[in-house]
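Trainee: Please go over the structures that come below.
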Structure 1
């Protein structure tokens with residue numbers, strides 16, 4: 001499989017290492033310095049594009065891939081206010097996008113545990129739920145996309161929580177997310193249910209970026225030749 005890497009920072013390099021080890025070929029590497037090379041001629045050399053950039057450029061990168069007929073795997077966060085435009089473009093062009101806030105297989109299993117635990121805890125009002133997420137200092141968005149995904153799963157299953165907030169709050173209906181930026185820290189997410197009697201916690205801790213990179217390559221293999229809008233749930237068959 002021929003892969004275009006859009007975003008060639010630490011994550012892009014980790015994806016390259018995994019992809020090449022699995023026998024795939026990297027035919028295009030796009031970063032800030034050569035963004036002008038993201039052209040029709042160059043992108044169409046690839047079977048699939050993997051896009052890990054940032055909120056400032058992700059939307060345009062993903063849209064261009066879809067409009068040029070290249071399936072795209074995106075892990076960029078902070079741009080989903082434009083998701084409906086991408087979904088419409090995907091349908092209009094018979095395109096393919098796989099999107100996840102986190103491509104780690106472990107995190108996606110953690111998502112399923114989080115949803116199930118929230119369903120179990122919903123009747124028990126004595127337990128207040130809160131979240132903490134820790135990332136490296138280069139992480140630009142707070143809370144992380146993974147933390148937001150976890151929070152939205154909780155909000156969907158626990159009716160007494162109405163919104164998440166990224167600050168201290170004494171409002172009972174607020175789901176508080178505490179964001180910490182510490183080096184080195186690839187990513188830790190904790191969901192805590194506390195009552196006057198006891199505490200229940202679930203935590204996922206990433207040790208390296210390889211888990212995210214492996215999942216992104218797996219998603220690219222899944223997307224190759226497909227039409228539609230997918231998440232890691234479909235990729236992993238969850």
Structure 2
């Protein structure tokens with residue numbers, strides 16, 4: 001069997017991986033969360049277009065799917081976990097909990113990377129996730145965590161250490177939750193059947209134009225809420 005490595009979709013996936021790798025260095029080396037955030041945004045663009053290009057060129061392959069998960073593990077699993085970990089360490093402690101306990105508690109933020117691995121492994125073997133997702137997609141989680149960490153690093157708002165831990169745990173659970181979430185995968189470009197996708201894209205563009213980086217957390221939370229309501233309605237049916 002001939003395996004093609006350097007296809008256009010695979011090159012886009014490698015772009016995703018390189019962005020995630022540089023973001024990892026930025027966080028560990030200099031705690032530059034803002035740079036890491038924008039690198040993850042670029043990685044997410046690569047991640048969207050590698051699948052889109054593979055479908056457009058009809059060049060989907062098993063190796064492409066595996067490569068995609070490996071790249072996502074770095075860009076959307078490791079990077080957000082590190083961002084939350086270093087954000088936790090950088091936030092001043094205001095509670096009465098001992099500093100030693102809180103130092104060890106910081107490692108709970110790494111639950112994100114562990115549950116991202118579970119999420120990606122499940123996706124690879126779950127045949128029901130071709131048109132929608134079961135659980136929060138790792139790119140959405142990464143963008144949420146990086147945007148929150150970036151805003152905290154810039155001094156735009158503050159959160160107690162306990163809240164950072166709680167957010168990390170909740171987002172990690174959403175990665176493996178049973179909630180069915182719609183995917184931005186277009187089988188055709190017509191409006192019929194794509195209403196929710198076009199509506200969400202329009203909403204996201206308006207929010208980004210109006211609020212730039214500040215819109216990201218609201219967009220991801222809206223995505224989760226809309227998906228949860230849609231899932232609950234379908235369950236009743």
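Each value in this text was obtained by applying a stated rule to the coordinates, not by laboratory testing. These numbers were taken from a predicted model, which means no experiment stands behind them. Cβ atoms are built from the backbone, for glycine too; each structure is taken alone.
Trainee: When Rg/Rh (Cα atoms, Kirkwood Rh), for residues 162-201 alone is calculated for each of the structures 1, 2, which structure yields the highest value?
Mentor: Between 1, 2, the highest calculated value is found for 2.
Trainee: Which one of 1, 2 has helix-only ellipticity at 222 nm (-39500 (n - 2.57) for each DSSP H run of 4 or more, over all residues; to 500), as calculated from the coordinates, equal to -23000?
Mentor: 2
Trainee: One of 1, 2 was used to compute P(r) over Cα pairs in 10 Å bins from 0, in percent, and the answer was 8, 30, 37, 19, 5, 1, 0. Which one was it?
Mentor: For P(r) over Cα pairs in 10 Å bins from 0, in percent, the value 8, 30, 37, 19, 5, 1, 0 is produced by structure 2.
Trainee: To test your reading of the models, identify which of 1, 2 gives 24.1 for mean count of other Cβ atoms within 10 Å over residues 82-89 when calculated.
Mentor: Only structure 2 yields this read-out.
Trainee: Out of 1, 2, which structure matches -0.61 when log10 I(q)/I(0) by the Debye sum over Cα atoms at q = 0.16 Å⁻¹, for residues 114-169 alone is calculated?
Mentor: Value -0.61 for log10 I(q)/I(0) by the Debye sum over Cα atoms at q = 0.16 Å⁻¹, for residues 114-169 alone corresponds to 2 out of 1, 2.
Trainee: So if we calculate mean count of other Cβ atoms within 10 Å over residues 34-41 for every structure here (1, 2), which label has the highest result?
Mentor: 2
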